[in-house]
Structure I
Amino acid sequence: MSEKQQYHLHLVLGGELTTVGGVQFRDPSQLELVGAFATYEEAARAWKARAQATVDNAHMRYFILDAARLLDPDGDGTAG
């Protein structure tokens, strides 16, 4: 991908949750950053691979975060 091509950054991360239905991590220092991906499709493939690899642990969850929303929550092209 060249510098001029646009992308929409997605982060995939996960870890063990305190409760099966929650979203609070048991130990945030142990979070696994799977990676940063330029497309949702790439992120979804990485998420699926990690989720399938940890299917035996009901407390383990992986998430896809839309980094653009974290960096530009107002959607106005400026950070924060």
Structure II
Amino acid sequence: MNKLTQETGGRVIVVGNKSDKLKDAFKQIANELRNQYSIGYTPTNSALDGTFRKVEIHAKNKDYRIQARTAYYALPARN
């Protein structure tokens, strides 16, 4: 699960069967949903050739935490 979430820009919140950990997890999620930004990206290589392309996002402020995918496949859009 950790590998999947790292590759797709997510994260794992382990709560087990503890109700207090579940409450804390929901508080974290609610806080993140109130404090998020969305950015767009247009690659300089516009070829939709199926290649694997890495993406790096850096914040100037070290206090910010970036949660994003690390790469993508340049595939044509599906209909």
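Just so you know, all these numbers are worked out from the coordinates, no wet-lab data involved. Since we're looking at a predicted model, the values are computed, not measured. Cβ atoms are built from the backbone, for glycine too; each structure is taken alone.
Can you spot which of I, II the value 1.0 was calculated from, given it is distance in nm of label points 7 Å out along Cα→Cβ at positions 27 and 59?
Matching structure: I.
Can you spot which of I, II the value -9000 was calculated from, given it is helix-only ellipticity at 222 nm (-39500 (n - 2.57) for each DSSP H run of 4 or more, over all residues; to 500)?
II
Using Cα Rg over 2.2 N^0.38 Å as the calculated read-out, with 1.24 as its value, let me know the right label among I, II.
I
Rank structures I, II by distance in nm of label points 7 Å out along Cα→Cβ at positions 19 and 35 and report only the one at the top, that is, the highest.
Evaluating distance in nm of label points 7 Å out along Cα→Cβ at positions 19 and 35 on every structure, the highest lands on I.
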